[in-house]
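Structures given as structure tokens follow.
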Structure I
Amino acid sequence: MAHARDSFPKPDHDHGRCLNDALGAAERLCAERGVRITPARRRVLELVWQRHAPVGAYDILSEMQRDAEKDGKPGAKVAPPTVYRALDFLIEQGLVHKVESQNAYIGCSHPEGSHDCGFLICQECGSALEIGDDALSNLLSELASRHGFESRRSTVEIEGLCPSCKPHAA
């Protein structure tokens, strides 16, 4: 299965394009599904897509509080439930995944439908790549089935070194 982003981005890639593509897909999919992408949901999605690495909810919260202060609302508080509700919505819509090992979130590179996914997570720079492969999904379902288990969702997280960091590793 080929995906929009099927390799680690080069250091000089056009990240603005990644962000615009993700926001455009989110707006289109939400419109098709009859759900609203509110300004808070959109901002959380922007913050998740700011780089190709998982981001924690409290980092998102801090950035949203900085936004409020820049907008002339000193001392404005963005409540944690605002961020968590937005993240729950984005996950439910398949626009964001949770990286369990880091308790962090990353944008989904192919949000058109539900799918099993995996992540290659660089231990050096923190970047992460979503991988999807029908053979992997089938293997995981088969392994679960052998044990009488009905698989409904699976996520695989693999830590190592990305192509950019591998040459610099000792």
Structure II
Amino acid sequence: MAGFAAHRITNANIYLNGEDFFAKSEEIDLGSVKAVTSDFQGLGMVGLIELPDGLDKLEGKITWNSLYANAGTKLASPFKAVQLQCRSNVQVFNNGGLVNEIPLVTFLTIMPKEYGLGSFKPRDPAKFETPFSAIYVRQLLDGREVLLLDYLSNIFRVDGEDQLATYRKNIGQA
């Protein structure tokens, strides 16, 4: 497929510990991998720059369209990690229209931060939110690893390239 190709993702499905939660969540925010930075300046420099110090915590949120006991039993305890999988379909368009569909799969190990009991109003559907923090994330686009971040093992790969190999070697963790 040469030339311009537009990718579009318009839906997803989530799984908790392998259990399908089709149509039970309204929205999922998988969070962002963000650098923690600090300012750096030195004699002779005319400006201040930011340098990376590491990676910030990864936080996200699931918004449920109702209360589901099977989700609650998995997400009520902040002391138990849960395997979260988000699967979506990436539509690929070019000047010929829809030319391909490829999978985007994100695997996370999460720890729930809160268990919402709900907010209720007359004639308004209740929503339940589950904020979480992740200690592991791996994202695959069409089977190719785009990102792998394992906070507890000091592993961070971007497009297959190990970003922390030298760091692990230098601290004796290789």
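Throughout, read-outs are computed from the coordinates displayed, never taken from laboratory work. Predicted, not measured: the structure shown is a model, and the values here were computed from it. Cβ atoms are built from the backbone, for glycine too; each structure is taken alone.
State the single structure among I, II that was used to calculate mean count of other Cβ atoms within 10 Å over residues 51-58, giving 18.1.
Corresponding structure: I.
Using FRET efficiency 1/(1 + (r/R0)^6) of positions 19 and 147 (r between Cβ atoms, R0 = 30 Å, to 0.05) for the comparison, can you identify which of I, II gives the largest number?
Largest calculated value belongs to II.
Matching task: 19 is the computed value of relative contact order in percent (Cα under 8 Å, 6 or more apart). Pick the structure from I, II.
II
Given a value of -13000 for helix-only ellipticity at 222 nm (-39500 (n - 2.57) for each DSSP H run of 4 or more, over all residues; to 500), point me to the structure among I, II it was derived from.
Clearly, the read-out refers to I.
If distance in nm of label points 7 Å out along Cα→Cβ at positions 99 and 123 computes to 1.5, which of I, II did it come from?
I
If semi-axes √(5λ) of the Cα gyration tensor in Å, for residues 59-154 alone is calculated from each of I, II, which structure is the one that comes out at 34, 15, 11? Working shown, then result.
Details: I: 34, 15, 11; II: 30, 22, 9.
The structure behind it is I.
Can you say which of I, II returns 1, 8, 16, 18, 19, 16, 11, 6, 3, 1, 0, 0 when P(r) over Cα pairs in 5 Å bins from 0, in percent is computed?
I
Just checking, which of I, II has the largest value of mean count of other Cβ atoms within 10 Å over residues 27-34?
Across I, II, mean count of other Cβ atoms within 10 Å over residues 27-34 peaks for II.
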